[in-house]
Structure P
Amino acid sequence: MKIRTVIAVVLAIIGVPRTGLGWGEGGHLLVLENALAVLPADTRRIYDTGADRIRTYALEPDRHSTVPAEGSRHFIDIELLQPSFLSGLAAELERNGAAQGLADEDARGIAISLERIFFSRQPLPWSDAETGRLWENLPPGLPAFRAAYPGLDTIVGTVVYQPFLYTRALARAIKRGDQRWIQIYAGLLVHYTGDLYVPLHVTANYKGQFSGNLTFVDARNGRGDVHMRFETAFLKHRLESIGAAVAEARKEPKPLKTAEINAAAIAAARLTYAQVRPILEADRNAAAKFDPARAWARYAAEVGPVFEPVAAKQIAAASAMLADLLLTAATIPLDSPADSGKIGAQ
C-alpha cells in the first residue's frame, strides 16, 4: 500500500474523537501497514486475506485498557522494580491485607499512592546508569517474572513479554490454518509491539506527573497530559509527514528464534526509555509558552523539532520489529521444547 493511501485510511479512522492510548489509532495502523509492506509476498498473503480484521484487532486492546489485567499488557513501569520501592510496596500491600487478597484496582491504587512519595525523593526519568541494572535483571519470560514478582503484573506491567506470547500464538494459528485466530493474534501482536516503542509506556512517570508536566482534563482532543499530547494529538497533527518518514525507514525483515524474542523486546524497551527525557523536557518548555488547550498549533510547532523525529523513529522501529515477528510466526517450527506450553497463558 502506498504511503498516501495508508495515511488516507488512517485519517479516516481517527477522524472521530476518542480517548487514545499507546500510539493512538493512527500510530498503530502505521506500524501495521509499514510492516506488511516489507514482508515477502508468500508471507504477506497469510495476512492480506484478513487485513481489515487485523486492523480492527490492532486497535481493540485500548478499548479495554482501563481494566488492570488488560492495561498492564500495554506498559512496564521499570522504575517500580527498584529494590527500595519494592520493599516499601510489599510492606504497604501487607498492611492493607494482601494476605487475604486485593482487587487489581485496589493494589494498583496502593502502588500509585506510594509512587508519589517515592518519586518525589528520586525524580524521574532516571539515567541509563540508574535503570540499566533494572533492565538487565528483568526475568527472561513472563512465568519467570511472575515467580520473581508474584502479584505484581498489574502494577509493574508486562508489555515486554507480550510480543513473544502473541508471536507464538500466531504461529500456531497459522500452522493449523485458523483464519479467525490468525487475524486476532496478528492484530494483538500489532498493538503490543507498537506499545513497546511508546516512550511513556516504559516509565512510571507516564503522564509527567512526577516531573512537573502540565495536566488537565481533555477527553475530547487528547491534549490533557504529555502522554496524550505526544502519542495521540501530535501524531494526528503531523501524521502525514511522520508516515512518510516511517515509510522511508522501511527495511527487510528477518525471522527470529522464539528464544530471542523476549530479549529483543526488553532491549527495545530499554532504548525506548532513553526517549522519555527529551519528550518531557520539550513538553514542559512548550507548555510554559503556549497553552496546548488554547494554542495548540503554537504548542505543536514548539515541540515539533523533538516530538516528530522521536515519533517517526519509534514507529519505524516498532514496524521493523513487527515485520520480523510476522515473518517469524509464519516460518518457525513449533515442535521444540521452548515452544511447549499453553498459548497465550497470561
Structure Q
Amino acid sequence: MDNRVLYAVLNWGLGHATRSVPIIESLLHFGGEVEITSSGGALSYLKKRFPSLRFHALPDREVLYSKKGAQAGLLKRAFVQSTINKDQNKFIRKIVVERKITHLVSDNVYGAYDQRIPSVLISHQLSLKLPFGESPINAKLAAWINRFSEVWIPDGSNHLVSGDLAANHKVSIRVQHLGIPSRFWPRRDTEKKFSIGVVLGGPEPQRSILEERILEILATVEGRKILFRGSEKSGPMQRDGIDIDGMGDGNEMAEKLSACELVIGRSGYSTLCDFLAIGAKALLIPTPGQTEQEYLAKRMKELPQFSCCAQDKLDANAIHAALSGLPSSAEIFELFTTESKVVRDFLGS
C-alpha cells in the first residue's frame, strides 16, 4: 500500500506553514503521497507553494491579538483549545477513512492524530513559558502531546533555538530531533545589495502595528530597504523608497534577504530558523505579551549576530546600532535536509 500522508498545519501567522515546506518536500522526496489540511493564511500560502497537492480546509478559530499585545488573544485561545482539539480530531478521523490515509503529520495541530495509524506531532514547544499556572498547564499540554505516536522537535539535539521550551518531563512518547528547518536552505553567498530587510508575520493587529512603525522609521534610514509583509493584505509596493512585497516565498525571498546587511523581524521560531539558515545578522522585535517570543529573543541574543529591542523602544538608533555592531554568522548549524533519516524511517513504519 502506498504511503498517503495527511499533513496538518496550524494557522498562527505563517511560521508553521513556512517551516513545514522543507518537511513536506522531504515526505515527497521519499515517495509519500501528501495531502495538506490547514486554514486561513497558512492554507493560502501552502496552496501557492504546492499547487499540485490536495488540500482540505481545517476547522479552526482565528487567533487575534489586541492593540496592547498578545495576552488577551492567547488567554481566549487557551479557554477554547480543548474544544478545538475535539472538533479537529473528528474532522481528521473522517479524512483518514475517506482518503485512506496511512500516516499523519501535525505541525502544532493537537487534534490531528489518529491512534490507528502512525501520528507525529511537530513542535518546538513541549512546555510553555507562563507568568502563572505553568505546572498544571504544561501537564495538560503533555497530555495532548502524548496522544501522538511520537514528537519531532524542529531543532538540533543541542536545542540551540528551543532551549527549555523543548523539555517537559510529562511527555512520555518518543522524541526525535529534525534539525533546524528552513525554507531558505541551502545558504546563499550573495552580494549585499540592501541595507535592511524586514520580515513581518503573526496575528493581527500586531503585525500591522509593527509594519507601520517600521515603515515610518525606515523612511529616515539611508540605504536600499525591502519589507515582506507576511500577509495577503493589499497595499502599495513601494513607500518612501522602501520596496514592499506581500507573502514572499522561495528562492527570490531567500536571495533578497541574504543580500541584506541587516534583517529585522519577530522572534517567532520559524523566523529565527530562517535567519540562522541564511547566516543573517538580525534585530529581533518580540510580539508584546507573547512570552514564547520574549524568551526566544533573549535566548538568541546570546549569539553574536542577534540583538533584540522591545517594540515600543524601536527607533532609528536601535536599527543603526544593530546595523553597525553585529557580525554576520559564518557558522553552519544542525539544519534539516530533504534527505532526513527521521522522515525516511517514519514512512517505513
statement: The value 18 for relative contact order in percent (Cα under 8 Å, 6 or more apart), derived from one of P, Q, belongs to structure Q
- line: For mean count of other Cβ atoms within 10 Å over residues 253-260, structure among P, Q ranking highest is Q
query: Among the shown structures P, Q, from which was the value 1.6 of distance in nm of label points 7 Å out along Cα→Cβ at positions 133 and 149 calculated?
result: P
- prompt: From which structure (P, Q) was P(r) over Cα pairs in 5 Å bins from 0, in percent, for residues 53-188 alone calculated, if the value obtained is 2, 9, 16, 19, 20, 17, 11, 4, 1, 0?
  reply: Q
Structure from which -19000 was derived, helix-only ellipticity at 222 nm (-39500 (n - 2.57) for each DSSP H run of 4 or more, over all residues; to 500), options P, Q: P
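Only the coordinates and a few stated rules stand behind these numbers; no lab work does. Everything numeric in this text was worked out from a predicted model, so none of it was measured. Cβ atoms are built from the backbone, for glycine too; each structure is taken alone.
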